[in-house]
Structure formats: structure tokens, C-alpha cells
Structure I
Amino acid sequence: MYQGICDIIPIDRVKFDEPMSRHTTFQIGGPADILVVPNSVEEIIKVLRYCQEMKLMLFVFGLGSNILVRDKGIRGVVLKLGEGLKTISIKGNQVEAEAGVRVSQLCRVVAREGLSGLEFAEGIPGSLGGAVVMNAGAYEGEMKDVLSSVQAVNLKGELFEFNPEQMQFGYRSSIFQTCEYIVLSARLDLKTADPEDIFATMKDYAWRRREKQPLDMPSAGSTFKRPSGFFVGPLLEQLGLKGFQIGGAQVSTKHAGFIVNAGKATADDVLRLIAYIQEKARQNMGVELHPEVKLVGEE
């Protein structure tokens, strides 16, 4: 069934029955039937067309920083973009970067070039592609503020270019979450500034993150989207949930807005904890909490 993929991608970049716990920041997840790591847009398009032809299920991710993979794993083909597609090109105030580039790396590269506008993303984990899909943001900034265009491919292997209006950005949302398109690269419009000032701002944001967030424990970042009128961390503290634990999944003792893997947590542990938190917030505060982390895999 998967032989055709091995003809497209060299065998050293193909893994069978690969535990997804090795590829997510949560360090949780059952096996993928086949995980492939493309190194070019051409390889991606060939894999997509093969999956269409063979009617194979497909899941695409970057660096696994915002996903929770179920314990039974993922059936079909899993395409990991975060180990390839890492080119960065700078011309004046415009930056073109491929989807597999780490956001943290991109922030440092543009800062050295005296380009400002991406400082807010300094500590955002994961790949540029994932940040675009989620319209990732922090410290009053979002990806939509700096993006001028995005190149993507649909599941048939056809290339498209999106302008900001077509990307339909909202709070932690974009058109790319429909799963009909895969982000390949993005163009950013930045502003000229003193590199020392840019790095000073990034250093301040990094310090704030270290002080407030459980960066030393496996997690998928903020667990819930922010509900109108509330901040999730203080809300869960008010409910007495800070440090509450089910199995190996724990509401962080450092920042209650994060669920962390406190040791051998399963996806089921995390899901049961999410459901418990949602019920408590609903019953006691009348607040509906919606997960920001993306749940994938076989039930």
C-alpha cells in the first residue's frame, strides 16, 4: 500500500509504526502507520498526489507543538514538514520563509537584519507553518499583522497563493484550519529598526515567558482559547484547579492555563482532564472553554 511513497521519499526519511510521542512537544501519542519527512515542495506534491490516487488518509503537521495525538495513533500517512522546508530569504523589508522554519529561529534571523514586527513570536514554539495555520500570537501581536502572502498546496497537489483577506484570519484561526490546504511558505512585511532594540524586546518577552510558563515540562502550550471577558489561568486558579491531576496529566502549578505531561501521561489522561475542567468552568462560572490544542488520531 505504501510502496509508492518509498519510491518518492528516500527510506531514511520514512518510518513505519512510528510513535508520535517522539514528534510532539506533549511527548504523547500512539504510532503513525507511516511517517514521512519531505525535503522539498516537489516531494510534498508527489506524496499528496500518491495519497489521492491510492485514497490514503493523510495528516500533515510541522513540529508537533500544538497537537494531542490519541493513544491509538494515526492511521494512514503522516507528513512531517518541520524537519525540511527551512529556507529563509530576505530582500529589504520582505522576508520569505518556508513552513518548516522554527518560529524562534526566524525571529532571531530577522532581528539580526534589523527587521522589526516579529518580536511577539520570540518564544512561540513550533514551525512557521503551524504559526500561520493557528494565527499564533502573544504580547498584543499576531501572525496576521506581518503576513503579506502565503503559498499553499491543496490535497490534489495544486499550488495556490493567498493574500491576507483570503486567509480569513481570526483569533487563533485561519482558512488553513479547514485542512484543505497545506502551508508551504510565507512572505512577511517587516519594518526597519535597531537590532539592539529588537533583541531587548525579545529578551524581555523571553524573561516573561520563563517566569510565567511551565517551559520545563512537556505540554502543547496554552490548552484553551481565551473566553470573552476572562483569562484562562486566573479562571482555573479561582476554581481551585491549579495542580489538579488526572493520571499523568496535570494543570500546571506554574500557570493554570497549561496542561502538562507530569510523567507518562496518556492522551486519555489529558482528554479526561480537559473535560473535567470544562465541566467545572461551565457549572461554577457559566463559561464555555474551547481547546486550543488540536486533537488528532484514531479514537
Structure II
Amino acid sequence: MKINNLIKPKCRLCPKECNIGRDTHKGLCKTENRIEIASYNLHFGEEPPISGQNGSGTIFFAGCNLSCIYCQNYPISQLKSAYRQISEDELADIMLNLESRGAHNINLVTPSHFVHLICKSIDTAKKRGLEIPIVYNTSSYDKEEIINFLNDYVDIYLADLKYTDSSISKQLSGIPDYFEVAAKALSVMYKTKGVLKTKNGIAQKGLIVRHLVLPNMLENTKKALNWLSKNLPGVHISIMYQYFPAYKALKSDIINRKLSYKEYVEVSDFVQNLKNLKGFEQEFSQ
């Protein structure tokens, strides 16, 4: 597949296929055809095999192909209140800088709408000596063909499974087909990279699937975890209890509060009884 065929003359990189000419206009991802980043640094708040002791070399990209009403990074993803445009060569420089500072990996956060340009940067960085693994940190709202294309570029997927119900995904993220798309993308990630493999406790290759538990949405959580157990046996999961209402969720009558302790216990007990899954559970705090 020639990935540039999906961006020019009009963009079809992601499942939304907005067909907007991003050389001159912004797509539904709120970005043009040039890399935009909000920040980069060593990050110590990821899962233990990703952050390790030295930190994950995290690069936050601006914009997003989703419109989650509760986005906890909404100033970057939705409002784009702080970002700068950089070239592919400058992104390669950033990757090499993070490696020189001891990063265990290069962690690409919300990269889907810049994937064609990021791959050029990875090629450049590797020619210049980049050796640490590449982490693709995604909502999983990605085309199967893109995930297949990334097989030679990405070592580790840090991927969400947000919803299983189309009415919930439409209400909370503006897309009715989230689960249909994400299930296919995750299946390709699992097929191409397999279960998590580590060296000295640090991730080298494989898939970790994240799930953020939302208040009043426990059945969604259980269905998502059951799907993973059945369809991706042995995969590492990361259960996150960190939700707090942000952005438009503050005005929601469904998710305008933090998770309750009772909800946490119910999900945690459910996780303990799951088969075929390994992974991590975030500590609960109110």
C-alpha cells in the first residue's frame, strides 16, 4: 500500500474519510498536512514496561480524529490551544534527542492523522541511528490497512478499547462505528505483534490494550473485557480508573462525576475472574 494515496489529493487516512484536501484545509482531525506537536518529554506515568525507570520518550501530537466529550487532553486534541508545526526532519531530531536522554522507547501519542509523515520521520531517525522501540499510542480508531502498513515501523501498540456499544460511542465520541473499526484494528495489531514481550522488564514488542472505566458504564467495560478475553487470548490489558469529568463531560448528566468506590470494586472483582488476560490495574483514588 502506498500510504500517500490516502492523503492526496484528499484525506482518507482514517475511518472517517473526510475527503478534505489537507494541503490547504483542516480535516475533521482539526489539522493540515503538516506535523503538529504539543510537547515532548520523558514520561513516567505509563504502564511499568513502557515507562520503566528512565521514562518513555513521549511525543504528544495536536488534534485528533475523535471528538470525545470527556477528553482529558482536550486543550491539545480538541482546542489545539498549544502546538507548533514541525517538519519530518525535526520530528526525527526529537526522537533522537529523547533516545539520547535515556528514553526506553519513542511513544507516539494520538498519531493516526499524521501517520504518513511520522513514518518518514522514523525512516530518517533510524538511518541516523535510532534503536529504541516505537510505541503507537492510539484510540484504535485506525484502518486495518494502516495497521498492516505499520508492521515495519511500530514495535509496540498501546491501544484503547473504549466501547462496544455504537450508541455510547456516538454519544461520547461522535462515531457510531468505533467498536467495528477498533475490533478489526486490534485484531491486526495482535496478529502482527502478538502478546507483550519484555527484556529486563521493559517492553520490546507486542500489544497492550487500555480501557478507561467510565461512571455509569460498567456493562460497557465488562463487554469490552470479555471481547478481549475471547478474541485476543493472552493479551495484556491496562484497566484505568483515573476518569474525571473534563471538557464537555462537565455538562453531561451521565459521566459528570468520578468513578465511585463501589464501581471500582465491581470492575476490579470482574477483572480478577477474567480468563486469558494479563496486565495492569491502576490504583483507585478519589
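At-a-glance table
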| item | result |
| --- | --- |
| Entry that produces 0.45 once FRET efficiency 1/(1 + (r/R0)^6) of positions 114 and 154 (r between Cβ atoms, R0 = 35 Å, to 0.05) is calculated, selected from I, II | I |
| Of the structures I, II, the one that 0.65 was derived from, the read-out being FRET efficiency 1/(1 + (r/R0)^6) of positions 18 and 186 (r between Cβ atoms, R0 = 30 Å, to 0.05) | I |
| Read-out mean count of other Cβ atoms within 10 Å over residues 26-33, computed value 20.1, structure in I, II | II |
| Structures I, II, by distance in nm of label points 7 Å out along Cα→Cβ at positions 10 and 234: label with the highest value | I |
| Origin of the value 15.6, 47, where Rg and Dmax of the Cα atoms in Å, for residues 58-201 alone was derived from one of I, II | II |
| Ranking I, II by mean count of other Cβ atoms within 10 Å over residues 74-81, the structure that comes out highest | I |
| Computed -0.31 for log10 I(q)/I(0) by the Debye sum over Cα atoms at q = 0.08 Å⁻¹ - originating structure among I, II | II |
| Answer label among I, II for the case where mean count of other Cβ atoms within 10 Å over residues 162-169, calculated from the coordinates, equals 15.4 | I |
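Only the coordinates and a few stated rules stand behind these numbers; no lab work does. All of these numbers come straight from a predicted model, not from anything done at the bench. Cβ atoms are built from the backbone, for glycine too; each structure is taken alone.
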